Structures are given as structure tokens and as C-alpha cells.
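Peer 1: Okay, got some structures for you below.
Quick note: the coordinates plus some simple rules give every number you see, no bench work behind them. None of these values were measured; they are calculated from a predicted model. Cβ atoms are built from the backbone, for glycine too; each structure is taken alone.
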Structure P
Amino acid sequence: MPQVLQRVVEGLAQRFPNAIFYKRTNGKAIALTIDDIPTPFGGDRNATRWILDAIARHNAHSSASPAQATWFVIGSHVGGDRALLPDILAQGHELGNHGWVDAWAFRESPDAFVDSVTRTHAVLQAAAPAATLQWYCPGRALYPPPMVTSLRSLPGYQPRLALASMLPLDTRFPTAAPGFTRRYALAHTFPGAILLLHGGSTAQAQNTARVLTDLLPRLCDRGYRILTLSDLWALPPECAGGQVWQKPVDRCSA
């Protein structure tokens, strides 16, 4: 099944070349992305930390190849926990730009789009000055051609939008359940895949934290490195002659 899905994703990438769905590589490496963080006001302010802590617990047992993620931040959600974004960076992860509000980004005018990205960029720089911001992920994953043109006018950002190798099914009942989400993510895992999970609400963050507690060891057992989007994108296309990373079995939790 992963090979069939890989061919589908490759077809999407060819049809929509202005977005990134996966990285062409034969090495066993994937990217993990987390959307819609932090949890906005009205939710549990610690919810995003549940996800961060789940990854940290895994890494405590898998120090030879710690899991890392790209966390796509909604600008208007930043507040409350001022240490959150610096703590994400301190644990080896990276931050990405997810716009100012959780909305249908493709409906925005070019001017509104640029304002959304630049406002969020400024907030992220103020909250986490050490962050290197280069990825933008559109809300609801849809984008019109003018959005691509506007994105390419923004200094420092990659010229293509960051998407994923899987449709997000972890935001609505009944598929927003740990068991289903774990199985669904595993089914969409192949060399170079970009996995997408969600924060953004107390329930979604709780689901993702539970999923990662089980998913990360399973990926490790299958020999996958779990990288930020930037680290995955920096891999050579054939991953150094096709050599596959071998997991240190004694360091990888079961």
C-alpha cells in the first residue's frame, strides 16, 4: 500500500509543481509536521506542550536519532506561553509560517495574503528570534497561482508551498482518534514522505500527543529517521548513493 500511495503523491507533485508533497529520496527518512499551533485562547494553554513532551519522551529513549518536527504556527494564536516557541527550537525542531488565522487561505487577495504572512513572520521573529523561517503552509492546503507569486516575493521563504503526503483526517470525528490516526500515518509512510498531524485545539493536541507516543517508536523500528522539513529537503535526491540508514536497535524504544 505505501508504494501505491507514493505513486499517487508523485502524481500530485507533478500536477502541482508549486507545492511540496514529498522529497524524492530512496533513504528511509521522513518529515514530521505539526499544524495550527499554538492552541488559541479558550483552549488548554499547555496543549501544544503535550505534543512537544511526547516527542521529548521518545527522544529520551532514542538519542542516536532524535525525532524532529516542523511546527506551523498561526500568528494570532501566539500569546500566553511566551517560552513555548523558544522551547520548541531548543529541542531541535523548527518553526514554519501558517498565516495569521486558521482560515481558507486561497480565498485571500494577494495583498491580504502578504499581510497575513508578514504579520505572522514578525510575531514569530519577536517570540523566537533564533528561528530561521523559510516555509509557508496554506490553511486548508489550497492555493491559487497569485499566492505562489506573492510567496516568491517574500525574502527568505522557499518558493514552493509546504504541503504533505497525506490528507489531514485528524481534525474531525470519527477519524480524529489515536488508533485511526496512527494507522493512517503509518499507511502513508514511505521514503521521503511528509507526515502531517494537528495541534490547534485541546482535543487535537491530545490526539496527536497520544498518536506520537505510539507512532514514533513504530517508525523508528521500521528504520526511519524523523526530520524537520528543512532537513528532509536538504537530503540528496538519492540519499548518498541509495544507502539506507540503519536504526540502532538497542537505542530505539519498542
Structure Q
Amino acid sequence: MPLPDAEVERVLVVAAHPDDIDFGAAGTVATFVDAGLDVTYLLCTYGDQGGFDDTPRDQMPVIRAAEQHAAAAAVGVTDVRFLDGYRDGWLEPTFELQRDIVRVIRDVRPQRMLVQSPERNWQRIQASHSDHMAAGEATIRAIYPAARNPHAWPELVSDEGLQPWSVSEVWLMAHEGSGHFVDVTDTFDRKVAALRAHQSQTSHLGDELETMLRSWSTTMAATAGWPEGRLAEAFTVVPTA
């Protein structure tokens, strides 16, 4: 069972690309914000390989960063961070990526983290973009053992004053067999608004976007055994304290 929200002050959500968080967890994030939790987004890339038109590739990082800020605002998140130097489509769980995630963990000091699954989901292959798995694996390695170990990148302590931090729990997004469900019925409209903010990625879908999101959320709620009309997002919760 996850920690009660009353025992959580700060949440850090890590994903590979702009829009990943919004597809996987925007409704849930909105419930966190409504409960008074401080939420930070960390994107490992600027998503420069995304898009469905002839937008010049050199403009895409700026466009997608702006879209992510707008999407975050739709669910009440104001702290949105990007890592520099990592290319969309080329992400690997390198020591450099782990260090950069550790830096943010120690700065934010979250009790709860939402991350992409490091495992391939054979039931829904679209959830298992190689960058998603790389971001998930790097983040899990950063959470345990690196973020809590003062001897992992000791310069983070000596040069930057970032003391070790132990994350209490991890919620895996798009993980096969997820068994923890969050009711997002009342925050679903904000999830849709967040994804519409990613215009370079979703504008071509038109009304189909909301239909698709509602279908996914309805299926998850049915899996949870909830009555018709409820909407859900699903996670696998892993204690890490």
C-alpha cells in the first residue's frame, strides 16, 4: 500500500519526454496538487524527435519545453525542470544520467517519486519506448542506492551541498500488472487540458484525444472493479525506504 498523502510533502516525477507524464499520470498529479503536495517534474530530454509536421528540428526543443510548462500549469504544477545534454531517442541509463537525477532528488527531497517502468510492457508495447525504459532504469538506480549514499558522487555533497536523501516509495507508470489505482474522475478534464497543451504532439488527434484517454481510464477503473462512470490511472507501488 502507498503512503497516505498526508504523510507526503513532496513528489518528484521523472520521465523521458515532454507529454510522457501527462499521458501516464496527469490526473493523479492533479489529485496530489489538490491534496496540497508539492510536485516537481523532471524531463530527461526535450523531445526533439517528436512531432507530426514539418517544424524544423532545431525549433522543437523550445516548442516542447513551452508545451510542457503549459501542461504542468493545467494540473497546478509550477516546478518543471529539464536536463541538458541528453538526446531524444538516444537515452541510456548512463552514470552521467544517474548523477544528474540524483542531483535533483537531493535538491527536491521527495518522499514519493513517479517514474517510468524500466521493464518492457509486452501487453502495451507503445508504453515501452526505449527512452522510457532508460529513464526508468536510470531513475531507479538513482533512487537506490545512489541518492542515499554519501559516497556516490561525493562532489554533490562537497561542492554543491546536496546531502543524501532516501525516497520512501516509487510509483511505476505503465508497468505491466499495475495494481494501485487512483480515481481521476474529478481531475480528468485537467488531464485532457494538459495533453491538449502538447499541441505539437496531439493536435492532429482532434476530438479523438479525449475519446482515447477516456477509454483508457475507463478500462483501468473497470480493472479496479469500480462502478461504471469512474475513471482511473494505474501504478505499481514499490516501497524504497
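Peer 1: Which of P, Q yields 16.5 for mean count of other Cβ atoms within 10 Å over residues 78-85, as computed?
Peer 2: Clearly, the read-out refers to P.
Peer 1: Here is a further query. Given a value of 50, 40, 38 for Cα extents along the principal axes in Å, point me to the structure among P, Q it was derived from.
Peer 2: Going label by label, the one that fits is P.
Peer 1: Suppose distance in nm of label points 7 Å out along Cα→Cβ at positions 22 and 190 works out to 0.3; of P, Q, which structure was it derived from?
Peer 2: P
Peer 1: In terms of mean count of other Cβ atoms within 10 Å over residues 6-13, which of structures P, Q is highest?
Peer 2: Largest calculated value belongs to Q.
Peer 1: If distance in nm of label points 7 Å out along Cα→Cβ at positions 70 and 206 is calculated from each of P, Q, which structure is the one that comes out at 2.0?
Peer 2: The read-out comes from structure Q.
Peer 1: Still on this structure, I have one more. Matching task: 25 is the computed value of relative contact order in percent (Cα under 8 Å, 6 or more apart). Pick the structure from P, Q.
Peer 2: Q
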